[in-house]
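Student: Okay, got some structures for you below.
Nothing in this text is a laboratory measurement; each read-out follows from the coordinates by a stated rule. The shown structure was predicted, so the numbers you read here are calculated from the model rather than taken from an experiment. Cβ atoms are built from the backbone, for glycine too; each structure is taken alone.
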Structure 1
């Protein structure tokens, strides 16, 4: 997963990633399930939306800047898929066996 994600990032002119960074990415995803937010960008806010809710400040709390999280989010690749897929007239999916 790390090498495939790094390859996609490199194709966009961004630095590669590491296994530790991928682990941190998933940690941030899990942490996000514990916070109420309207959009993903709200998680990196430094100003409170209301006086009754604390500021998430994910950048300071996790050490992962928003732009880097977004780059990993869009480049994350779990496996290499065959190009083309099955033929449109092949309902059995024989292409993948």
Structure 2
């Protein structure tokens, strides 16, 4: 079974709980519950997939918290997304090490 270095991640000042779940179906790798600030990850996936999935769900959370929409002008969208990702990386050093340096 996969193990994460932390069960929490800060996203733009919001504390999200990270749960490795066996309850998520095989067709779904992850899910972001914005209301309850929980990221669910399918515990059955491999380590590289798990890292990709957590980053994917972080991006969903950033888009939600920064009110990014598909209709936003690309340059504005990318600028705000980059700011959000940088914020996550600065506030969660463990994530950089775990996701990109292993």
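Student: 1, 2: which one has helix-only ellipticity at 222 nm (-39500 (n - 2.57) for each DSSP H run of 4 or more, over all residues; to 500), as calculated, at -11500?
Tutor: Answer by label: 1.
Student: Out of 1, 2, which structure matches 0.75 when FRET efficiency 1/(1 + (r/R0)^6) of positions 34 and 82 (r between Cβ atoms, R0 = 25 Å, to 0.05) is calculated?
Tutor: Corresponding structure: 2.
Student: Suppose Kirkwood radius over Cα pairs in Å works out to 15.8; of 1, 2, which structure was it derived from? Before the final figure, lay out the partial values.
Tutor: On the way: 1: 15.8; 2: 14.0.
It traces back to 1.
Student: Quick check on the output: 1.8 is distance in nm of label points 7 Å out along Cα→Cβ at positions 18 and 42, derived from one of 1, 2. Which one produced it?
Tutor: Going label by label, the one that fits is 2.
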